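Input: structures, listed below.
Taken together, the values in this text are just the output of simple stated rules run on the coordinates, not laboratory data. The shown structure was predicted, so the numbers you read here are calculated from the model rather than taken from an experiment. Cβ atoms are built from the backbone, for glycine too; each structure is taken alone.
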Structure P
Amino acid sequence: MAVSGSLRHDLHHRGQRLTPQRQRVLDLFERIGGGHHLSAEDVHLQLLRADNKVSLATVYRTLRLLSSMDLLRELELPEGSRRFELATAEDHDHHHLVCAVCGRTEEFENPLVVKAGVEAAAEHGFRLLSSSLTVRGLCGACAFTAVDQGLE
């Protein structure tokens, strides 16, 4: 893949190697494309299903490393879990809807959110570099289940 040469070079400068496990994790994200949010467990399961032997601990370390290299974006959810997505040049002002029950994550863009960020930054003497908003709620399926069970 095109990123491999650059990744190999960047890792070498950090005193690390491009291991087959690191390449497989990055390949997975490149294959599914931007906008897909996977937990470390999701990545591990998908690699195992593809007959790629890799430990969960290696997946966690690889996700942290690729995030630190800005190849992946890390989304920290309010309940402490994390999801990862492929970093792209145009994703600096996108936002997320996250289901508080099942963790389903959807992206959205809204110029009013960015405008509010620009205004708040200026009001406090900042210059906005990027904005990210996480909105928690219930997806349709979980909301339906909650109503069905009399929880709402």
Structure Q
Amino acid sequence: MAQLLSWTADLSVGIDAIDDQHKRIVHYINQLHEARLTQDRNDVAAVIEGLVDYTLSHFRFEEAMLQKALYPMLPVHKKVHRLFIRRISDYQQRFALGNDVAEELLITLVKWLGNHIKCEDMDYSPIVRARISEADLRQLKKGKSDSPQRP
């Protein structure tokens, strides 16, 4: 598979569950890159759908984790997630209307992921690591949350 983005140590927030989820998002970005190169619209559609669904699941987990850690910036973090969901949903809608959004979406995803991890996610990392054990995180992964949802 042609790789556009590689996981690097500077993307690690030091929380295994979150790093594993971010690695999976990197994998989806690389799948979208590959589908774009082959110009297979069905593959692009499947990857976009999987990426959106997985990102929503990741946001639900991350927000539940931040709530459990009593992270004081949670409302702001949720707002950033909501804005990103709206943006990605717009790409999805444009794609459904027949527009070729793969390259534009890839640029957005790569920039957003790097910026979001290195800024917002790195900010919460010390608080979460100090307040939540790995065992509690594993337990949290088993639970469900009601947010975020598609707009």
Problem - Among P, Q, structure where relative contact order in percent (Cα under 8 Å, 6 or more apart) as derived comes to 35 - result: Q
Handout entry: Which of P, Q yields 1.9 [distance in nm of label points 7 Å out along Cα→Cβ at positions 66 and 98, calculated]
Key = P
Completion exercise
If you rank structures P, Q by percent of Cα pairs over 24 Å apart, the highest one is P
Practice task
Work out the source of -14000 here, i.e. which of P, Q gives that when helix-only ellipticity at 222 nm (-39500 (n - 2.57) for each DSSP H run of 4 or more, over all residues; to 500) is computed.
Solution key: P
